[in-house]
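These notes open a run of structures that come right after.
Rule-based calculations on the coordinates, nothing more; no lab input. Keep in mind the model is a prediction, meaning the values are calculated, not measured. Cβ atoms are built from the backbone, for glycine too; each structure is taken alone.
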Structure P
Amino acid sequence: LVLQKKGEFGQYLSINLGFGIGVTLGIHAAGGISGAHLNAAITITHCILGNLPWRKLPAYLLSQFLGSSLAAATIFDTLYDYTKGNFMVTGPTATASIFSTYPHPCMSLLGGFFAEVTGDIYGNSDALSILVIHDEKNNGALKGTQALLTGILVLGIGLGMGMNTGYAINPSRDLPPRIFTAIAGWGVDVFT
């Protein structure tokens, strides 16, 4: 959620462009060092396929979750004056969606469930798409274009699947900030 001013939030396209550009820059920054494992689901997929040793998984997940938690704390500090201690999960003054994904107000619980199931089906194929983009043994993307193509993929997922529930395709982006907001004052409602 992009905050513009009290009561106004960013446009859907600007939010998704921000996510896509963020992924692109993250891959550029960490791709040569760690393979840019920014997403726990992708890291686990690499372990399952034998591309990453299982013994490295805990360190990667810890790094991803700590990074996401620190980002949530930074955003919280930056926007605290905006919230004025009003920690709402839903409604017109809700601020929890700045940190994690939540269903659109018009979505029923059942509708949100089916939207996420559908998104997970596509999400699994998206994980494979990321592997194909970065596979140098196959007919993958041209060297140097992988970060941009992965960012475009995230943008496409967001534009195509994100309106209803926020497309929680990255456990590292959703769960740690959700835990942070529960501790910081939003309470257990962040899990409902």
Structure Q
Amino acid sequence: MSGADGPTRIERERRAQIIAAAVSLVAEHGYAAASLARIADAAGVVKGTVVYHFNTKDAVLTAAYQHVLTALVTHVGEHVDASPPPERPEAYVRAMIGYLADHPDHARTMVQAGLAAANNGASRHERQERWRPLAGLLSEARGDDRGPGRDERTLAILAGGMIDAVVDEFLEDPTFDTGSAASEIVEMVGSRLGADS
């Protein structure tokens, strides 16, 4: 049972074990195939243990997606924060592609989550969460303190699409050179920033 101050260490470890199994299962077989029973089997626990921690399949899959997203955002944020403002868009692109190439199960889980969101009609707010951080970095790199304008929004959406395409190609062909692809994106974004300055 959970203690008065929250889950015990063992409960946190078991929850992490279930989330890791769900990420692997979704990455390999997709959201639809990730039943509570299959998640339990992949985690090496009984179904009741999964239900104890998450109640429903959707709760497990939401936790798996949040785990992956948090890890990605933390990684990218660390790289961006360690860079001076003019270099932050480059740090963002390279960290995003690098992380997803280094963690293909996380990339596949995000793809599956995106497909599920599209099937359920992702909200405009969710789409803005995709482009707004990079648009802010682009605005910062330009030295524009008014915040992201239309040009930064367009450039962020285009760069996001290119990042997605690079990661998708890598997932299909692990020999694809993501580092070179990241350099191409950085060069395109940089040339556009320079042209608009």
Comparison of P, Q - label where mean count of other Cβ atoms within 10 Å over residues 41-48 is highest
P
Working back from 15.1 (mean count of other Cβ atoms within 10 Å over residues 89-96, computed), options P, Q, answer is structure P
Compute mean count of other Cβ atoms within 10 Å over residues 49-56 for each of P, Q and report the one that scores greatest.
Q
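Here Cα extents along the principal axes in Å has been calculated and equals 59, 41, 31, so which of P, Q was it run on? The partial results should precede the final answer.
Working: P: 52, 30, 28; Q: 59, 41, 31.
Considering all the candidates, the number was obtained from Q.
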With mean count of other Cβ atoms within 10 Å over residues 25-32 coming out at 18.2, pick the structure among P, Q it was computed from.
Q
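Assign the value 3.3, calculated as distance in nm of label points 7 Å out along Cα→Cβ at positions 33 and 137, to the correct structure from P, Q.
On the way: P: 2.7; Q: 3.3.
The read-out was computed on structure Q.
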Structure (P, Q) behind the derived value 19 of relative contact order in percent (Cα under 8 Å, 6 or more apart)
Q
Given -20500 as the derived value for helix-only ellipticity at 222 nm (-39500 (n - 2.57) for each DSSP H run of 4 or more, over all residues; to 500), which of the supplied structures P, Q does it correspond to?
P
